[in-house]
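> Below, each structure is written out as structure tokens.
No lab work stands behind these numbers, since they all come straight from the coordinates. What you see is a predicted model, and the numbers here were worked out from it, not measured in a lab. Cβ atoms are built from the backbone, for glycine too; each structure is taken alone.
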Structure 1
Amino acid sequence: MKKLLYILLISLTGFLSSCEDESSYDDSKVTYYVNFDMKGEQTTLVTVGSSYTDEGVVATEGETDITSSVVKTGTVDPTKVGVYYISYSATNVDGYSSSVTRTVIVYDPTITTDISGTYKVASGSYRYWLSSGAKVSFSGYDVALTYVAPGIFEASDYFGGYYDKRAGYGSTYAMKGFLKLNSDNTLEALSGTVAGWGDSFKSFDNAKYDPASGSVYWEVAYAGSMVFYITLTK
């Protein structure tokens, strides 16, 4: 009986010791993702013909400065009106990448016409299916043109609300982008992105602003299979 009790005591002691060892063993590890502190503005305006010097970023991983390991991509041509993107990326010690992007807009200060405002997609707008020739007419949806800089505007949806509002897909399926207004009132798309599908237009044609009526018109070819003919009025 004493021998059995002795064996039980030894087993219990070993079990408690094992539990103590397991509870004191800590294999956890904190991962610090790269944090970027952008110098200057995230959206920077530059007058065409001037110079541009990128201010860069400060990157930290936890409390460690890793700015020297940042990879910068993208260039800016300050002699040409347009929208440019400078991206900064870095990878932490665990192999996780992070990035941040600066938008640089080069503009022409001599363009003084302001076409910003909230427009309605006018009657006569439609989507044209190239393979079948089918037309889907639609109208009445809001499209905003937001003033960014002289001659530069941001459009809320080149599709005119077709997928966002008519189809009910939501705002990630609107094609947002920057527009350039020229001195002859023609328009050029400087960018355009559908976040939900991760793509852009094939072409942006015959776009113009009509000062007499205050209307805006463009034709957007998309996905190689359709064209959106959009007229906007206030």
Structure 2
Amino acid sequence: MASYSDAHRLFVQGMMSRRYLKESAVEELYLKVAARLGELEPLDTFVRQINHELATVEMVVRTARDELTGETFYGLVGTSKNATMATATTFKRAELEMFEVVLQFMIGGNGWLDQQQFFQQRQQVKISERESHALLIELKNEGWLQLITREVDGKVVEGYTLGSRGFVEFHDYLLCEELVSTCELCKTILFYGESCGNEKCEAVAHVACLATSMRNAQAFGCPACHTPWPRLVTTSPLPSRGAE
């Protein structure tokens, strides 16, 4: 493994100032500092060298793919298994507690909740109605939660799922606690997805994976049981927020 150089340090400094970036912004940052190496090397190799060094301070540069859009994001995060400790943010204690309660509710509710359910969670923590409204706006704007619309019993309902920043931050926590499923198509972890229409089949898949498969096939069937998968019930995943 190549030695840890000034290029690696500059890259980490850039990540620390922003913490959460789209793949295109990370590639741009890497190109700016790569001249210090004398020659380019694959970005994933460069990041592995950084993570080897960061392991001593319980941090990691982690990648995650947005479950709804398929975009790739990078985040500089802590590796603590504790959900609250993993969120290095400016949130107040009560706001962090509220977010933890919301996260646990989504885990028990197929990975999402509607707006009314979000505000109902404040009854479990010491936070005012006004503060909970402000918190929801901040969670959306910073990419911790993502707004979606989906069909429920024939009606279109707005709701929220874990945003790409939240997924980057909580990836290891969710994985270690076995709180997530596996996408039947890409075989990576899944927090929010859609289920096969066959009630006897337990297959679930990312919205982004399903959308790609449906575009590339005239008739798409469940990869597990081959039951036709007619359409998505998540009708309008919106672009992720909070990342440059």
Structure 3
Amino acid sequence: MTYQIAICDDEEKQRAYIKSLVEGWLRQTFHHTKIQEYASSEQFLFEQAYDRTQILFLDIEMEKMDGIALAREIRKHNRQMQIIFVTGYMEYIQEGYDVEALHYLLKPVSQEKIDSVLDRAVERLKTADAVLLVESGGEVLRLPLKEIRFIESNRNYNIIHADNDYEVRGTLSELEAKLDEAFVRVGRSYLVNLNYVRRIGKTELILNTGEKLPVPRGSYKKLNEAFIKYF
């Protein structure tokens, strides 16, 4: 498989530097890639690069349209692109969660950090088409994991909240065993897809859909650690 990687930064030297690190990763992993450079958010949008890019290294501080604004536009067209912000500032991290960024790389960026984040991006892309097979309403359904926001335990049933709500028999633990690392347990009653989490508080968890789930006492620290580790 050939991975489509893009670098969007208004500084030519920074684009060249990130490209050299990506090429260093390629020499170690032997993946096939095509690397494209963009000097601005506007160029990226004009060329409709969101249709083909799979992994994007995106600078935040750019003239006119910044990286956060570009990421919001990208998410209108492409939910699977692995967006990696490259920045010198920590203050944009919350906005990164809102656009489901894979990771933040703080400048100066090292080869080790590039290697790690690209390995994660490739693994995410490999599992992007993973599905959960369930029986609901007398039918066997294939539910893409990427579309499942959370699963709620309701006595002898579980309710899977995705594009629709699906009621399935079994235990929450049985479903948990079939899911990937994006899903974490929230107390005894919920499994949540971290890709949809906007904010974690000590008493409730808020999804980017506005839905709120209760966080049981004593669960905040473990849940927050899982969230930070995943992203």
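> Match the computed value -3500 of helix-only ellipticity at 222 nm (-39500 (n - 2.57) for each DSSP H run of 4 or more, over all residues; to 500) to one of the structures 1, 2, 3, and report its label.
Computed on structure 1.
> Here's another thing I want to ask about it. Given that semi-axes √(5λ) of the Cα gyration tensor in Å, derived from a single structure, equals 57, 27, 13, which label among 1, 2, 3 identifies that structure?
1
> Ranked on FRET efficiency 1/(1 + (r/R0)^6) of positions 100 and 140 (r between Cβ atoms, R0 = 35 Å, to 0.05), which label among 1, 2, 3 comes first with the largest value?
2
> Using distance in nm of label points 7 Å out along Cα→Cβ at positions 188 and 204, single out the structure from 1, 2, 3 with the greatest value.
With respect to distance in nm of label points 7 Å out along Cα→Cβ at positions 188 and 204, the highest-scoring structure among 1, 2, 3 is 3.
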